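Trainee: Below you'll find a set of structures to go through.
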Structure P
Amino acid sequence: MGMARGAVVAAAAMLAWAGTARATEAERSSAGTLADGTRVEAVTLSNAAGVSARILSYGATLQSLRAPDRQGRLADVVLGHDDVESYQSRPNYFGVTVGRYANRIAGARFALDGRTYSLSANDTTNSLHGGAEGFDKRNWRIVSVDNGPVARVVLALASPDGDQGYPGRLEVTVTYTLNEAGELGIAFEAATDAPTIVNLTNHAIFNLAGEGAPGGTAGHRLTIPARAFTPVDERLIPTGELRPVEGTVFDFREGRPIDQDIRDGRDAQIRIGRGYDHNFALDKGRTAEPGLAARLEDPGSGRVLEVLTTEPGLQVYTGNFLDGTLVGKGGHLYRMGDGIALEPQTFPDSPNQPAFPSARVDPGTTYRHVMIYRVSTLP
């Protein structure tokens, strides 16, 4: 289905972000086994500045992202688990590749070309992140691992026709790259043999002070170039409205501390989401090259994360359902506000919302989403 050529195209897109760079490294290793004995592998990408990313074949997961603070001290800035067994036994989407459809589809159903498809319902009556057995719960195949000006790993997955209710056989690749500029690129590609819908993203949850750091993301400053967001109903399904952010607690255009209004119960949307759990309609829309979707700053450590994407939306989730019962890395109990997810995407429930950007993919075309996590420090 042209995926081999597509992977080359994706790699070329990522190389365009590298500039003139020294060699970065990719190291392949064993990461343990799943409950059924399946072997899981890991690939660690690293650069000379100390930035490194560890990717698991299980879920095509970003298990860790280590970055220096303004003093050069390294810390892992994504929430997750130390061992692969916990990703399987205590799934919480930490750093995983989500698909076939990231976010929610109302009523776990959608219509395409006059036919209604029923999906796996794993969020009360909705389908969330591809269903009960989404791409985050598959052991992906590592296609290639490369050193060079840009370190790279390519992972692949075949999703059969009818998988979780979705039509068409889908051939998927995810390409992670790291360059010396501190840019971790993630390129998703998919090709189908029948009309279908696709919406792939990464679900990393960040704490720039370091995962498990006391205080969580309190004090982190967030900027989002979006004049509107998509309000939701009690099921966290978009109502179809594009609501202006001006004059609301959703106005991040000039930057504001995440915790400034996260508990403002006067706003019905904050009450429904238990904080922020909403899609922002990025001003740039869907673009051929990655554009800025968000900038996150931690004044304490000086770490900065910029998220770039070719997609038109950004889901902001402030860890509202982390309740202190889940034990993560280093034995840390993760609680509400301990991290924030910034998920580039097509809008939630787009297949049921004609006014939203389309998620349709047809045979002979290739779905592509290129996103970048760029880490740096404040002066």
Structure Q
Amino acid sequence: MTAIKDTTPIADGYSMPAEFSPHDGTIMIYPTRPGSWGKDRSAALKAFGEIYLEILKRENLFLLTDWGHYHEAEEFLTSLIDDYESRNEAAEPGKSEPETASTDDLILSDRLYILPIDSDDAWARDVGPTFLTKPGRDIRAVNWAFNAWGGKVDGLYASWDKDDAVAEEFCELYETDYYDAAPFVLEGGSIHCDGEGTVMVTESCLLSPGRNPDLTKAQIEEKLKNYLGAEKILWLPRGIYNDETNEHVDNVCAFIKPGEVVLAWTDNTDDPQYEMSKADLEYLKRETDAKGRKFKIHKLPIPDHPVTIEQNDLDNYEFEEGEDTREAGERLAASYVNFYFINGAALVPRFGGINADSDRRAIDILKDLCPDRQIIGIDARAILLGGGNIHCITQQVPEI
């Protein structure tokens, strides 16, 4: 489709809708990289598979994969859907799973689109297009430059050409025009939008030296306003401790409705996260959104016990030359804020084990805050081992 160069979305009346608004579908990428998902990918595929199913119950799934894994992905999804439908057929008459969408005679395969698009990894949030809408239910997208979260300064792998091409290739297959923001570097996980003109970012990420070092903070803000159709940018100071993306906002704070956010939190003053979240809380208390509203801030505690890499996890990795490596005992950036809204539900990470109580607490909080949605916990430790979580591997396509 056409790359629009001579104007900007805000000039054309387009803006970024909120994630909690209705979706046409979700973009995901089939996980294959051994430095993220292991030589044995079974745990990662199980977690991804749960997410695939929950999405397919409620909206379209656009699954990207390279040709070398196309048939594997096709077989995996076919088996997943067949197993789910077999379980439903075996259920007692009149009894349905509580998390299942209410559509009668739903055929999940009708919502599945497997697209032959190559990538360097499976972080659809960061490499996929950011979608915009305008009154009249028209849609366009933005293609940002991608440099593996920091390029030659502190990027996480040495080659990212395939990832950088994903957004354009998807727009071509989805048949939507897009604004080409390159060479401006941005990842989808570094922005969060309320759908009413307010966008949140973190200073630690967007002002990092590996992204747009030649631009001032004011120039970056102007880019965001022009390409996202935003009226106000909120610059949270920090993200989640040890987040290798330079602290993406989607791991620390998220809109659940206009004027209302959840903020990752800990009451443990000895935890390095405490001062980081406290700085964000104090900032948000001082600020208003684009409509002049003061924020209603809900604390969403991180796991009580740090989630770390174990030796058996480390043994399963196979790193490429130039790829960021890990070590046993390393603390991972575990946060429940990295959940994902889909139509009628929210998919929330669970970390299990000694954090089972923390998992339940997070799910209960989100149930209270989002009573009109099903809150579904997903065993996501295998995704966290890859370097992100549920929000990082998903990218919404708004309803048109």
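Trainee: Determine which structure produced the value 18 for relative contact order in percent (Cα under 8 Å, 6 or more apart), calculated from the coordinates; the candidates are P, Q.
Mentor: The value was obtained from structure P.
Trainee: A value of 15.4 was computed for mean count of other Cβ atoms within 10 Å over residues 72-79; which of P, Q is the source structure?
Mentor: Q
Trainee: Supply the structure label, taken from P, Q, corresponding to helix-only ellipticity at 222 nm (-39500 (n - 2.57) for each DSSP H run of 4 or more, over all residues; to 500) with the calculated value -9000.
Mentor: Q
Trainee: When distance in nm of label points 7 Å out along Cα→Cβ at positions 24 and 312 is computed for each of P, Q, which one produces 4.4?
Mentor: On the way: P: 3.0; Q: 4.4.
It was calculated from structure Q.
Trainee: Thinking of P, Q, which structure, once Kirkwood radius over Cα pairs in Å is computed, gives back 21.3?
Mentor: It traces back to Q.
Trainee: Oh, and also: I have 1.3 for distance in nm of label points 7 Å out along Cα→Cβ at positions 64 and 160, calculated from one of the structures P, Q. Which structure is it?
Mentor: Q
Trainee: Here mean count of other Cβ atoms within 10 Å over residues 40-47 has been calculated and equals 17.4, so which of P, Q was it run on?
Mentor: Structure Q accounts for this read-out.
Trainee: Which of P, Q yields 13.8, 41 for Rg and Dmax of the Cα atoms in Å, for residues 128-167 alone, as computed?
Mentor: Answer for the origin of the read-out: P.
Every number here is computed from the coordinates shown, using simple stated rules; none is lab data. Here the structure is a predicted model, which is why all the values come from computation and not from measurement. Cβ atoms are built from the backbone, for glycine too; each structure is taken alone.
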